[in-house]
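Please go over the structures that come below.
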Structure P
Amino acid sequence: MTFEELYPSSSIRWFTWREVSPALDHGRLGGIALHYFRYDLRRFGLGSQAPACHILSADRPRLIAFVARFGLPEVFIQAPRRHRPDVWHFDAFGWVLERLVEAYPLPADIEDTFLG
C-alpha cells in the first residue's frame, strides 16, 4: 500500500529556511512539512552550502511511512526536542533529498531568501 493510500488527506508542503514556525505549525497539525535550508555538509562529502531538508510532523507513524519511500529507515528519526516537544523529524540531504525533490518539486522561489 502506498503512502497516499494509507494517508489520503496528508498535506505535504515546502517551507523556506526562514519559515521555521509555519513549518512546525504545519507538522503539529499532522501535515508533512518539508523545511528547506542550506548547511555545511562537507563531512558527508557534500558542499559547504549544500541543500538539505528537515522532514517534520507530529504524527510519527505518518512521518515514518512518508520517508520510507525515499530510503530513510525508522532508526534515523530525530525525537522531539525542548524547543519543539511535539514534532519528530528526519534529516534529508544528498540522494535522499534528490528523491524527495523528484517526487515533490521545489517551489521556484525556495532559494530567493538565500540570494542577498
Structure Q
Amino acid sequence: MNVSEDLINIFKILGESTRLNIVNFLQEEEKSAQEIQKALDKSQSIISQRLKNLIDADIIVVQRKQHQKYYRIKYPKILEIISNMEDLISKRAKEKIDKLTDNDILDTLF
C-alpha cells in the first residue's frame, strides 16, 4: 500500500461510529473489552469485530494481563488528528451559521 491508500483506509475505519467511539473511549487509558462493551452499550460480538478492525488497521494494540485482554491506542497522534477534524467540523458549522441571514432564519421558522 502507498501513503494515500493507508490514509484512506484509516479514515474508512474511523468513519464507522462504533470504531470511532472505541478510539475516543480509549483516549485516557487502556480498557478491557468488557469495559468497552459496557461503556458503548453494544453486544460482545459487535465490540469484538470492531476491535479486530482497529487492530488490523494498526490503530490499537492488545495486551494480555493475567486472564484478560486490554486495548490501547497504538499511536496517540491519531487522537490529535481526530481532535483536529472535530475542530474543523465545528468551525465549518459556525461559518454556516454566521452566513445565515435573518430571512434564512425566518424561512426556517415559518
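Each value in this text was obtained by applying a stated rule to the coordinates, not by laboratory testing. The model shown is predicted, which means the values in this text are computed figures rather than measured ones. Cβ atoms are built from the backbone, for glycine too; each structure is taken alone.
Summary of values
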read-out: Read-out distance in nm of label points 7 Å out along Cα→Cβ at positions 51 and 91, computed value 1.9, structure in P, Q; value: P
read-out: Label whose coordinates, when helix-only ellipticity at 222 nm (-39500 (n - 2.57) for each DSSP H run of 4 or more, over all residues; to 500) is calculated, return -7000 (choices P, Q); value: P
read-out: Value 0.05, calculated as FRET efficiency 1/(1 + (r/R0)^6) of positions 3 and 67 (r between Cβ atoms, R0 = 25 Å, to 0.05), assigned to which of P, Q; value: Q
read-out: Identity of the structure behind 16.1 (criterion: Kirkwood radius over Cα pairs in Å, calculated), options P, Q; value: Q
read-out: Structure from which 2.0 was derived, distance in nm of label points 7 Å out along Cα→Cβ at positions 27 and 99, options P, Q; value: P
